[in-house]
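J.: Take a look at these structures.
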Structure I
Amino acid sequence: MSSESKNDPRSPARPFWLSGHFAPVANEVTAHELPVEGELPNGLDGTYVRNGPNPKDGFSPHWWFGDGMVHGIHLAGGRARWYRNRYVRTARFTGTVLDRERRLRGGGTSNTHVIEHAGRILSMVEAALPMHLDGELSTVGAFDFGGAVDTPMTAHPKRCPSTGELHFFGYQVVRPYLTYYIADAGGRVVSKREIEVEGPCYLHDFAITERYALFFDSPARMIRDWGAGMPFEWSDSHQTRIGVVPRAGGEVRWFDVESGQLCHTANAFERAGTIVLEGIRSARFEAAPPYLYRWELDLESGRTRERRLDDRLVEFPRIDDRRTGRPHRYTYVVEMLDFVDGAPTRSLLRRYDAETGTSLAQELGPGQIPGECVFVPRSAWSTEDDGWLLSLVRDGERDVSELVVLDAGHFGAAPVARVRLPQRVPFGIHGSWVPAAD
């Protein structure tokens, strides 16, 4: 193996998270009036922002540990007005030596997700507080909700469509192991509760219904703090369970389920005295393939039922966020295919229809690698498939990246538009649509 191939960040001789579709980019770029193939809908008025690991020196020991980089594409008036990518400038990024308290407030790597709430764009990683970004994606600083949050914050908060509240939690290796927060629509924390658990575990995601919050207590136990390598160790003796916490206050109720790891949730809702939870489950932490599952928790009898919905390997589930905590029909995922050295070399988008029990694939063409897709409704009153799906797609054959826009009502058809980006965008993690301010 030549030294040249070892040093080339896109060489397959390097770990998958540093090569190929995942290879980091070196430059922060700003470009205006991007070329568009097809026709961008006039209804898309806002910015699509996506986060992901991008180690600034080109190396990290694990995909999760690279410095956060956000990529944004601003759409308005049927045009792609700008693209920019920016590192999230945490204390770690700037080279500051951190103890635990300073790392919590310094943002860690801040490489997992990005959302907007109460007028703030927040970049998140579950090991630290979120980082506040301005409208041009420059880092403002760590955000602790006016001093109300003193634990790490999950990268997967949930906004309640009925109240506008943001529900989130923090988990950590020291007490309190699990803290559940609710911030109102204006960003003020109005509830903070410790959830009693036996000890900390890998709790990457959770779910809410209209009356409950759901937490997955898994055998992936947290045995050390972040910053000292992978902090989790699998315990075959630990009972996997789902905790049901009343949003309005009250005791947690635990439901035992089959041993496994919940990676990401799609949604949860209540139906005739039963809570239905849909998400991605693996048999073990990291070392097992991910599948789409549904759990049913009978609140009267305490019995549980779980089933795999499909045998395809899928991840990054998304729904119409207006259905959060309510019954939903469509779940969108990334289907992963043709694995080499632990990473997919091919992927496509797939839509599951809970009403018909069927699924449909969205092929984008040879060499096209889509990431997580985000649904944007045509209007506040439109139906669940009346809108658009946005996904950052890398063309491996041409070594270019595009923002692909799909008509959600005609899933499986050709994209309505492709926005050519000025540089390749590495395969990343999660993103959000940030509508333009009224």
Structure II
Amino acid sequence: MNILILKNATAAQIYPAMVRENIDIAIENDEIIAVGSNLRSTFPQANIKDMQGRLVMPGMVCAHNHFYSGLSRGIQANIAPSPDFISTLKNLWWRLDRALDEESLYYSGLICSLEAIRSGCTAVIDHHASPGYIAGSLSQLRNAFMKVGLRGMTCFETTDRNCGQQELRAGVEENIRFANEIDQAREAGREPYLVEAHIGAHAPFTLSNDGLSMLGEAMKATGRGLHIHAAEDSYDVSHGHHHYGKDLLVRLAEYDLLNNKTLVAHGLYLSDADIALLNDCDGFLVHNARSNMNNHVGYNHKLSAYRNLALGTDGIGSDMFEEMKFAFFKHRDAGGPLWPDSFGRALSNGNTLLSRNFNAKFGLIEAGYKADLTISDYLPPTPLLADNIAGHIAFGMGSNHVHSVMVNGVMVYEDRQFTFDCAPVFAEAQKVATKMWQRMDSLP
């Protein structure tokens, strides 16, 4: 019996909202087995960690991210003026992803995984692109997740934007190969089950009907759901109407690409018919407030219309405390009706996505749920209650309060320290980033 008791914790959930003080949380292997008072008497042989009243919450989940952009911060490559979203894609991101190789992808994944955990994030749902390094790229990302101990999902963003049908097929094949690799690893049981697979696609405007058909077959073959951008910019919608005469998700639905594992990122300009389709299949819309602001693509005024709303960063780190704040403040700035509790629920929905894809329970501090936990030193200056916990996050609590992080029952970050020396990783990442920027400048 390998049991750990987190003693004297303040257990808190954002949704359904709950705050309980002086609570013990018993964990066996990767799962919470009991929550209550004086659990030492129930499990006398357990190891004890005194939380000293610290806030223990279900782990934060970033529901949409791009770890391949991890070495883009402060980029010194020559980027042409980019007055709109499509030119930003062409001049920056679609050059950066072509410059990625095995080394730069691994260090991108390592840096992003470390920073995610340090900000209190226990899981990241990633969406990957490296057109010059497709086969095996998702395994390299998985290696980075596993090295750090971060839970997550990843996929390859299938597209035909560079090399047409050949690139399209290679992307689908990498998604299938990786999903099969995950199945084999899970069955072998030699490693912790930390990483899962989506079937990835870039966006409707870079996917032909042949591509959608291939994606549908990949989903059927693997049992995985689709992870795709849609309507991030109005161009995506205009392109769909001009070339296909259809709304975006209406077109995807014709190829059986929508189900309860579907993750649609952005969705600023989805039609009411599109939203109804996503709701009817119980899929997810992931809102990325800071990214939308940075790319100047507009605001999603229909957030309250979605059955399942989650929060992501679209590559701007994995600080979900910060992302929830921006989501709420920008919503208020846009005249929206939602309050912090609505965005708290959206933040919690990242764990719902994990539950559906890992076939396990995530997101509550209850027996039977995975022991993915964020532990904070937050000292509330006003009463911390179930009725106001979302307000404490919106107006106070942040990643600077994160003390420790547990993933799958393992303390991967404790007392603000990782289990290995990270300084050499960051030093090497600087060298790798410089080489990648140079490769970008050599690309047309």
Structure III
Amino acid sequence: MRIVAFAVVFIFLGGAPAAAESRDDRLARALSDSVSTSSALATLAEFDAAAERHGGNRAAGTPGFERSREHVEHVLRRAGYRVTTQPVPYTGFAADVEVFTAPGGARVRALMGQFTPSGQVEGALAAATGDGCQAAHYPAGTVIAVAPTGGCPTVDKAVAARDAGVRAVLFYDVSPAVDAVLRRRVPGAPLPVAFISERSARSLTPGTASLDLRGHSYDDVTVNVFAETSGGRADSVVMAGAHLDSAVDGPGVNDNGTSVAALLETAVRLAPHQARVVNKVRFAFWGAEEWINVGSIHYVGTRTPRELAAISLYLNWELIASPNYVHFVVDGDDSDHPDTGSPAGPPGSGVVEAVLSQGYRARDVPFRTADLSGIRSDQEAFAAVGVPVGGAFGGVRGIKTPEEAAVFGGTAGMTYDPCYHQPCDDLSSVHVGALGESMRAMAWAVGRFAVEDDDVRP
């Protein structure tokens, strides 16, 4: 999942837009009432254990992912669904050696940038002046530079450093989560790149340092997992999805195990009704999202025009139980964020937003809207081919405001998820209350669209 800065608008608990009213909400209410937080937590415990037993992550192509996939398939089959999978080819990157020795000899945790050159470098370490976007920001004689992210693309900073004679760069994020180390992709970097924490960066002093980075790209195949209702119109398919894989540097229990667990529980509760729904519901658990939405892109790219035309809408969920959460609903019609971020989603996306919003309103749960660009995930592939989209998330690396803390609790001035792509993204980081609230809104939306979706594409 990619993250960007975004604006938000607070939604008070007033009446829902007309698109969400005067509709058959009996199944929506039944599903919302029946989903079980304890059942979702049981799935999260399985994911947490899968990561703990298999190298600390559930990334595509790993045993941790396979154990997670097996659990999802088992639960779906036990509920009465026919489960199918789709092979998904992808290109990944593995860091084989990543060792940074600071001046004075201390080892400092450094994560190799994905799709960057290998190299063994030793020499003078110095911090960039300014933001590091220009060659002039790197002091003469610097061999290993230290620079913040932001201000310009990271690859542009790497090029500027190279032009200044630097042989490797250590990047860090300026964030309230000062101990977080966020590995990034930097394709096109002309020199070795690694990422360290802000705390580590601030503690470094000039002197001789060494950096040993060795990695390689590889081609592999993972899977998407699907289950759909036995009943419902095949020419009016409601799709609901969440990515199943984690990033390589953490268990991914919030990102995105929470969304998968909630979607799985929603599917289980829908199962007794599956032969009687009006619209077919297809649940999707994506592979290789962390390699930039590969699973969903592959799925959409392998559909026929007729199959794509049959998809009435796509709902997506990400990180729904961030420890310092805010409930964010995607602003599908761009009515709240007309001058920022992405334009509106395809026609009908505003109705998707309204129905999902009603899932929160029905239980007097506050939420905010966020621009469509606020969560760059699997909905993008569907939006690109004109399918109405929507979804929700609990916040990533944005910083919680005092106003948000007053409404949702938590800590103002801290990121929504300090454990994003970190080893601490385990079961202990999940906000259980947020999980239940988001899951009930999810179930509402799935139940409503299973019965009626004619207002999405009139």
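Values quoted throughout were computed directly from the atomic coordinates according to the rules given, and no laboratory measurement underlies them. Because the structure is a prediction, the values reported are computed rather than measured. Cβ atoms are built from the backbone, for glycine too; each structure is taken alone.
J.: Tell me which structure, out of I, II, III, gives -500 once helix-only ellipticity at 222 nm (-39500 (n - 2.57) for each DSSP H run of 4 or more, over all residues; to 500) is calculated.
T.: On the way: I: -500; II: -12000; III: -8500.
Derived from the structure labelled I.
J.: If you don't mind, there's one more thing I want to ask. For distance in nm of label points 7 Å out along Cα→Cβ at positions 189 and 245, find whichever of I, II, III sits highest and give me its label.
T.: Details: I: 1.2; II: 5.6; III: 1.9.
Structure II gives the largest value of distance in nm of label points 7 Å out along Cα→Cβ at positions 189 and 245 among I, II, III.
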